[in-house]
Structure I
Amino acid sequence: MKKSTLSKNVSDVRFTGLSPQMLKYFRQLDRNNNKTWFAEHRSEYLQYVAEPMKRLALELAPVIQALDPKAATEPRRTVSRIYRDTRFASDKTPYRPNVWIAFKRNIADWTKTPVYFFEVTGTEYIFGMGMYLANAATMRKFREMINADPQGFAEMIEPVNRSRLISLVPEQYKRPLPCESCAHPAGVTAWYQSKTIAVIGSRAPDKTLFSPKIIDFLTARFVLLKPLYDYLWKAVTV
């Protein structure tokens with residue numbers, strides 16, 4: 001089957017980094033979030049947002065396939081759309097002033113499963129891995145796994161706890177879970193008490209974002225998180 005012109009261009013053009021124009025575009029869109037402005041600036045969206053992110057997704061695909069052969073890596077499945085679904089939203093602005101790549105398995109309810117992601121807004125870039133909305137059964141299994149081998153979990157998670165660039169962003173229960181967690185090794189309690197798991201880092205725009213080095217930067221973060229990613233999949237109940 002012959003590739004579409006856009007797909008051919010995206011796959012054949014070398015990725016050289018994202019452009020500061022992408023962030024400028026998002027800031028302008030945030031101030032002019034309407035169909036008229038978007039139509040007038042659609043070519044900028046394609047040039048500075050859609051096509052570069054698809055090229056980046058293609059560059060990262062071999063990395064993700066090595067980390068999880070079951071994860072979808074095609075840009076059409078991984079790169080977010082600019083259009084917002086406003087049917088049930090209080091915010092009726094039609095477009096997203098940000099873009100992300102999410103590498104997830106082909107599961108209908110993927111928000112309850114581990115996902116590697118990278119996001120760019122008008123002011124920062126964000127990266128990491130986690131479950132958008134883990135269900136109670138998954139988190140119960142997660143805690144059972146920790147209790148079965150707390151020292152093993154502590155050793156596995158220690159490189160993440162030491163990282164200066166990425167960390168657990170805990171959404172914890174209003175009332176702490178039973179105090180059996182108090183007996184866990186240092187560095188485990190916050191994980192045990194979390195409602196879901198999100199390990200995230202963010203940075204202000206810099207030379208890394210605007211060069212091919214972003215590929216190696218993201219690869220290093222994703223590799224760091226692979227043991228936790230595999231651990232979470234063992235706990236997943238969907």
Structure II
Amino acid sequence: MAYGVFAEFYDGLTRNVNYSEKADFICEIFDRFNHKPTYALDLACGTGTLTVELKKRGIDIYGVDSSFEMLSQAQQKAETEGFDILFLCQKMQSLDLYGTISTCVCTLDSISHLQGANEVKKAFGRVAAFTEKDGLFVFDVNTLFKHREILGNNTFVYDTDDVFCVWQNTFNENENSVKIDLDFFIPEDKMYFRSSESFKEYAYSIEDITAMLEECGFDVLAVYDDMLFEPPTKDSQRATFVAKKKFEITD
């Protein structure tokens with residue numbers, strides 16, 4: 001799934017996300033596990049806001065995303081901040097880097113866009129292939145509770161200066177997925193032009209995610225609630241995983 005039109009309005013529609021706090025949270029995770037990133041990857045980096053925030057904190061980092069449109073926004077953002085950050089257009093499941101990394105972060109439920117265990121394991125396997133032994137993989141996923149109770153079959157409306165957006169969700173109990181239909185009404189010359197995009201997000205249990213990580217060569221060090229150093233509860237909306245690469249994988 002690659003964002004197209006959504007990329008233009010993504011930052012304006014996600015102003016509720018405090019990327020500075022999220023970067024601080026991730027850096028605190030590194031400190032708690034005595035991890036000092038040498039070369040880091042922001043996987044599914046989107047418009048690069050978190051990438052830039054981590055760069056501001058002295059982390060040598062680059063970004064990967066499957067959307068050219070999102071990466072265009074990321075590149076402009078990095079240049080505005082005066083940073084020379086490499087951005088690559090790749091899917092998580094076919095990640096192919098030029099060398100190894102010590103650290104990988106993947107936030108805002110990007111893993112939840114992957115359909116089925118096979119796709120998740122492909123992504124985990126590609127991260128493992130390029131992560132050094134004892135390197136950290138920190139990511140978050142949507143919970144089953146969020147899909148059923150928060151996103152569910154609800155509709156959300158966002159009205160900004162740049163766009164009027166209707167966000168409609170359809171929950172599928174059989175696959176714990178939410179189909180998201182976005183309708184953008186873009187003002188121009190006293191008229192509105194409509195554009196639409198659709199995608200799905202899938203929820204996986206903590207137990208299943210843990211098993212897939214272990215199968216791909218990671219040890220799970222911790223599972224936290226969203227932005228908290230406490231275990232997820234039954235009504236947590238996101239779970240953050242901290243995993244360590246435990247051995248080298250050879251062909």
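Computed from the coordinates by the stated procedures, all read-outs in this text should not be read as laboratory data. Keep in mind that what you see is a predicted model, and the values were worked out from it rather than measured. Cβ atoms are built from the backbone, for glycine too; each structure is taken alone.
General observations
- Structure responsible for 4.3, with distance in nm of label points 7 Å out along Cα→Cβ at positions 30 and 150 calculated and labels I, II on offer: I
- Identity of the structure behind 1.10 (criterion: Cα Rg over 2.2 N^0.38 Å, calculated), options I, II: I
- Structure responsible for -8500, with helix-only ellipticity at 222 nm (-39500 (n - 2.57) for each DSSP H run of 4 or more, over all residues; to 500) calculated and labels I, II on offer: II
- Of structures I, II, the largest value of relative contact order in percent (Cα under 8 Å, 6 or more apart) belongs to I.
- At a computed 1.2 (distance in nm of label points 7 Å out along Cα→Cβ at positions 62 and 222), which of I, II: I
- Computed 12.8 for mean count of other Cβ atoms within 10 Å over residues 78-85 - originating structure among I, II: II
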